[in-house]
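Colleague: Structures given as structure tokens follow.
Just so it is clear, none of the values below were taken in a lab; they were calculated from the coordinates. Nothing here was measured: the structure is a model prediction, and the numbers come from that model. Cβ atoms are built from the backbone, for glycine too; each structure is taken alone.
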Structure 1
Amino acid sequence: MSIQLTALEARPVPADSYLFGPRAAWFAYAMTLGLMIMDYVDRQVIVSLFPHMKAEWGLSDTQLGTLVSIVSVTVALGALPVALFADRASRVKSIVTMAVVWSLASISCMFTRNYGQLLAARGAVGLGEAGYGSVGAALIASHFPARLRGALMAGFFASASVGSVLGVMLGGLIAARWGWQAAFGVVGVPGLVLALLYMRVRDYRTVALTPALDTATRSVGGVLRRVVHALSRSPTMLFVCAGGAAQLIVVSAMWSWLPSFLNRVHGVAPEHAGMKAAVIVLCGAAGSVAWGALVDRAGARRPRNKLYALAALCVLSMLVLALTFGAQAAGWTMDPSLQLGLIAAGSFVATCTVGPVSAIVIDVIHPGVRATGSSVLALFQNLFGLALGPVVAGALSDRLGLGPALALTPLFAIAAAAFFLRAAGTYEADAARAAEAP
């Protein structure tokens, strides 16, 4: 049964107002950020364990990449059902349940004894995390004034980078001390603690929907039909989702394989390779915040300039990363410190889309289905971005070597730039239409 509100309850909060006041908004933001960090710690802890797993279980690079990608696949498959429930019921309770499930699944990884068991456990981690990014983004967007959303979304999704940093760093350190399987158990516990604390976050009231929208969101099938309709009606949403996914192929491939690249190419011990890779990921986190604020400013007078800025940044990231890894693959002599610095610069630019694409999608969808609409972006980003990057790079590595694989994957940034340029032509009209929705 849908939740119907009175006219007073359904009245939207002014676009430049806090929902419950600054204190409640910032508490919600801090808690949602904290869980996002643990989400990505549990996802990324595995990448610095690759050298240990390859040595002990004899896995191929494609198999190793699949252990990262399976999480993104199950996140993508579960995102719509979770967001559908959250939009019609409780965002806070949904988030608490998700955090408990993914934390327990991460802990279970330490008890696996073969590749099949570990792959299944990693898939369960993704099922728990399904919908978290979109539901968390919708909750944040509803707590804060519209003028702050771009930067706040950038900070929220940048926390994923912070989680990735911690996961990569902690995985190598824990493996060196207690063994690689223990790393999964150690990083799973904090998520359980944060899940209990999250019950103190204030939820926003479910927005009353039009009869047609209410009917469309009663089932996953109805949502899928609505998604197809929304994508056909809003070209901006379609092309922004595609562009964001293409750029994430570049980011996920680099971040997943960088510890192994440092270990194989430069002979860095796994625990130290994880530390160096964590610095690169941290540069990406800082970049996502910096570029989120810059893209917001670029669109202050003319909103479509946001998309032009994103396209330019994607091309820049491609040039830096392709040339850096390509030089190594071609056998050109390059000082390891210089190469690491150039990779850090490329990482700083490559995360430019993380915050802005979420804010742009929210701009062009009905306010009553923000979580469900954001889950469409999450589906694209996970299934066609985060899931593809590690396994594509792994497959290329099995055939060409890891260096050439990391030189080729940045070329996906060209496709991302093309999609953003296409979206620029329809963004302002689609945003105006969404703003006028009842």
Structure 2
Amino acid sequence: MTTTRFAPSPTGNIHVGNLRTALFNYLIAKKAGGSFILRLDDTDQERSKEEYVDGIKRDLEWLGLTWDRVERQSLRLDRYRETAQQLRDSGRLYEVFETPTELDLKRKKLLNMGKPPVYDRAGLNLSDADKDRLRSEGREGYWRFRLDHERIEWNDGILGDISIDAASVSDPVLIRADGQVLYTFASSVDDTDMGVTDIVRGADHVTNTATQIQIIEALGGTPPNFAHHSLLTGAQGEELSKRLGTLSLRDLREAGVAPEALLSLMARLGSSQPVELRMSLEEIAEGFEPSQFGASPTKFDPEDLWPLTRERNQALSFDAVKDRIAALGVPDDLAERFWRVASQNITKLDDLAGWWTIFSKGAEPQIDPEDAKFIAEAMTLLPPPPYTDATWSEFTTQVKEATGRKGKGLFMPLRKALTGQAHGPEMSDVMPLLQVVRARG
């Protein structure tokens, strides 16, 4: 069975970059009738917080990305310890003691010699006596995985054939001096134990993938199918990471972005397919194929979300919004008419409140100086509410006969005086909704 996972760290709010990873893995699982795991990488006890766990779940539920089960790495520490011991016993995990300063000096020396800055495996040459001496000096040991120096190859679902020489990569640190297991190790153990078959993640993980393939094989597992999507940049090609604070899913939701708009954009952005609004995850999954995505950095402009949000909101049925409209105080006998009139003049659903304020409390009249006398005369011809479907036609006919104005010179000043807007719904539709006309004085 196809099994995928999304493994965020609950150390902050998830953002559009995280969403791309979550969505791709979700779509692969659902398209195959498989299982999608939400796996919380919460081994960093200082930074991981339950409020972020709740936030991650809330964001995914908002988008409809429901999971089949939740796993927490903080509950699997015994399993990591057991597996680490297996790797020690097989000679694949070895203890090292270099400080960050010493490692930095080694890197600089190798670079000055024109060599790749790969760890020299000095830890492998330490005897037990050497290790005891280093500990007595106050050194703390941590653990590296010994890579087999051979080519690591896989067919990437997006990038194609990948081949990395393990000799060009430093043996990865898997366990810190304080005993905390790091992502590369915990993820490999989990993917093996949980039967994960497919993994999509960012292109910045390609080297991690190479090392994790060897770790998974050392654990007796079968490496999953890997695919690495391109990284997002800003609209001008700038690094997006510096802006992610304003692009969290929570902030986009609170700004009024429609979930279908966000999903439709993220499921096509960077692919050979055009971005088109889809109203369900089932529709999105039908056309999803990782191989249609490119390797080049992908530009993301949050402004692209608003036309899709507008299209989605304007397509909603009255039943989908009737509770929101009732909460605005719109009377039941006007509610459906209000939605029909206002819906084609909104982007966010929150925009409905502005239209109901105009209709129920009257708009601040917008009157150009050259139209002031005309509007004063015209308003004497407008009866008080309530109005009917025929009111606008009858009113403008009277004003035309009384003032001689016609065309745009007749209709635009009256629209701006009655609604405070130069654009909006047909005035014949607006008039039956107007409860107050402030231009009457």
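Colleague: Looking at structures 1, 2, which one was semi-axes √(5λ) of the Cα gyration tensor in Å calculated from, given that it came out as 63, 21, 20?
Modeller: Working: 1: 35, 25, 18; 2: 63, 21, 20.
Answer by label: 2.
Colleague: For structures 1, 2, which has the highest computed value of mean count of other Cβ atoms within 10 Å over residues 38-45?
Modeller: Between 1, 2, the highest calculated value is found for 1.
Colleague: Upon calculation of relative contact order in percent (Cα under 8 Å, 6 or more apart) from the atomic coordinates, which of the structures 1, 2 produces 27?
Modeller: Details: 1: 27; 2: 13.
Source structure: 1.
Colleague: Suppose FRET efficiency 1/(1 + (r/R0)^6) of positions 22 and 406 (r between Cβ atoms, R0 = 41 Å, to 0.05) works out to 0.40; of 1, 2, which structure was it derived from? Working shown, then result.
Modeller: Working: 1: 0.40; 2: 0.10.
Matching structure: 1.
Colleague: Work out the source of -1.15, -1.19, -1.24 here, i.e. which of 1, 2 gives that when log10 I(q)/I(0) by the Debye sum over Cα atoms at q = 0.15, 0.17, 0.20 Å⁻¹, for residues 166-333 alone is computed. Walk me through the numbers before you get to the answer.
Modeller: Working: 1: -1.15, -1.19, -1.24; 2: -1.01, -1.15, -1.31.
It must be structure 1, since only it matches.
Colleague: Kindly point out which one of 1, 2 the value 33, 20, 17 was derived from, the read-out being semi-axes √(5λ) of the Cα gyration tensor in Å, for residues 70-285 alone. List each step's numbers first, then the result.
Modeller: Numbers: 1: 33, 20, 17; 2: 38, 21, 19.
This figure was derived from 1.
Colleague: Let me ask another. Quick check on the output: -13000 is helix-only ellipticity at 222 nm (-39500 (n - 2.57) for each DSSP H run of 4 or more, over all residues; to 500), derived from one of 1, 2. Which one produced it?
Modeller: On the way: 1: -25500; 2: -13000.
Source structure for this number: 2.
Colleague: With semi-axes √(5λ) of the Cα gyration tensor in Å, for residues 190-253 alone derived from the coordinates and found to be 31, 14, 9, which of 1, 2 does the value describe? The partial results should precede the final answer.
Modeller: On the way: 1: 28, 25, 11; 2: 31, 14, 9.
This value belongs to structure 2.
Colleague: If you work out FRET efficiency 1/(1 + (r/R0)^6) of positions 342 and 382 (r between Cβ atoms, R0 = 30 Å, to 0.05) for 1, 2, which one comes out largest? Don't skip to the answer; put the middle values down first.
Modeller: Numbers: 1: 0.60; 2: 0.85.
With respect to FRET efficiency 1/(1 + (r/R0)^6) of positions 342 and 382 (r between Cβ atoms, R0 = 30 Å, to 0.05), the highest-scoring structure among 1, 2 is 2.
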